[in-house]
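**Q** Presented below are the structures under discussion, each in the form of structure tokens.
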Structure P
Amino acid sequence: MKRYTLVGLLFFFLSSSITAQSFEIGPQIGGMIYTGDLDPQTFSEQFQNLEFAFGAHLKYNINPYFAIRANFSKGNVSGRDSISNADWQKRRNLSFESGITEFSLMIENNLFGFDISPGSDKIFTLHAFAGIAVYKFNPRALYNGQYIDLQPLGTEGQGLPGYGEKYSLTQLAVPLGAGLKFKLTDRISVGMEMSGRFLFTDYLDDVSGTYVAYEELQAGNGSLAANLAKRESEFTGIDIPYSNATGDIRGKSDVNDYYLSGMVTFSYHFDGAGIFTDKNKIGCPTF
């Protein structure tokens, strides 16, 4: 009997917690931009790398100030030396683009409280969020009219003795962002937010450390890897291998890459009582 009583009490408290709070779900649309080893010299040039992104979110509002948020986003990032005004960067002539697929779990804080139910005065707020994300990427470059996946090539010697393993295309990230949101109707809210993803890799763009001499890389990982490690000959029009020695600087290995997103979000709010107790909706069975 005690066991059934404890189960009943646990169910009661869980049900009370759920039905007293609210959920929200909705789409988001905006853009992504990368920053890393292929950054141009000015922000206006970097802005040319802005790419389309979209996503969706599901939130459980613990109270007007805090929510747990599950988020999905998908977009593209890209970078290219050709838009830089620095001669050394134009001569390096590297480029990449990559799709980004990301799932994240975050805590969201409404700084002023937020509640769009009728009669509430908390209908506008600034908010901040942080959490953990897992994302998948795959840098590739356009070469001779075809897109070539860069990670399998080992353009910095990855896979050769003494150069380490090839980087993983699935990684963890730390999302951190802020924005504002406001009530549109008693069920719908709209928000705008900016966020950054702090990465644990410097290979989002396939560029990080140092060159491997052309002949050494060609012998170990093939001509395609050597030709895409530095594309100076395409810039100069002189078809000769690059002259960098093994160990020459290729990227900024002391600073990881990261990407940013800006989104407009739409949320439909529904309360727990409407889900779990309304007989006209799907919910717990009654006897």
Structure Q
Amino acid sequence: MSPRSHKFVQVDVFTDRVFGGNPLAVLLDARGLDDALMQQIAREMNLSETVFLFPPTRPDCVAALRIFTPAREVPFAGHPTIGTTWVLAARGMAPKGAARFTLEEKIGPVPVELEGDPGRPSFIWMSQQDATFDPALENREAVARALGLTAADLWPAVPIQPGSTGNKFLFVPLRDKATVDRAVLDVRAMLEAMGERPRMGIFVFAPDPDAAAGRVYSRMFGPHSSGIPEDPATGSASGPLGAYLVLNGMVKGSGDVKIVSEQGAKMGRQSFVHIRLATRGGAVTDIRVGGGVVPVLEGELRI
């Protein structure tokens, strides 16, 4: 039996230069691949996520995305959505000249918007659902210890709290950038601190001391939840991060708020995740996450 061939493209997301941001592999036509084989391919690629493209099942969507980490399939993710949008546009697989279209993911339709040349966009935005937050973890010292830190290293008077716009993360606010860089995850200790809660990525961050600056320094650990020791840029965490920062007064602003999250610097893959949201009557809505995409390589997978 002759091997099947599947073409793929690899891009770097949330950056404007090669070898920055978060790398993503996109298989352009995944028809004929079953779940087990897609998981094996994602493990072979060994990136934070690998996207498998299928024809959409919804008439309002351009393509259907299946998104796999090295350990599991996820229903929704940020850098795969933005990177895949660029690939579809650049390869003529999106409606010609369209600055907006919709992708089908496991959580439902995800709208995207392109800036610049629609055939080679300079920047891409994705819309996210309104953020939801679970009750805060009260055992703050245990969470800090699981990160190799102490309670004094936590940002005071704000919660350690799970949040989501489709993919759940535990948000742990730390006192400054240096503390974020010192964090080292002890998986067993963190799982004990989280108790019966489902496994989720651990997102640590420190906002700029000037709450009007709209900047935050971030890292995300996920060896226990997605097989990723550390993620260079986490778009699906950045939407709820933006809501968390505004709701807890760590970023000041009213009406339309702009935030930039720097992530991946500690691991040598500096990324800039742009967050836009609206504040209305104390609520946060209209969450969008965006960034640049750079093509890196093309290949052919034979199975």
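Throughout, read-outs are computed from the coordinates displayed, never taken from laboratory work. Quantities reported herein were computed from a predicted structural model and do not represent experimental measurements. Cβ atoms are built from the backbone, for glycine too; each structure is taken alone.
**Q** Ranked by distance in nm of label points 7 Å out along Cα→Cβ at positions 95 and 151, which of P, Q sits at the highest value? Please list the in-between numbers first.
**A** On the way: P: 2.2; Q: 5.6.
Structure Q gives the largest value of distance in nm of label points 7 Å out along Cα→Cβ at positions 95 and 151 among P, Q.
**Q** Quick check: 0.97 is what I get for Rg/Rh (Cα atoms, Kirkwood Rh), calculated from one of P, Q. Which structure matches? Intermediate results must be reported in sequence, preceding the final value.
**A** On the way: P: 1.14; Q: 0.97.
Label of the originating structure: Q.
**Q** If FRET efficiency 1/(1 + (r/R0)^6) of positions 119 and 239 (r between Cβ atoms, R0 = 30 Å, to 0.05) is calculated from each of P, Q, which structure is the one that comes out at 0.00?
**A** Working: P: 0.00; Q: 0.65.
Label of the source structure: P.
**Q** When distance in nm of label points 7 Å out along Cα→Cβ at positions 87 and 103 is computed for each of P, Q, which one produces 5.1?
**A** Values: P: 5.1; Q: 0.9.
It traces back to P.
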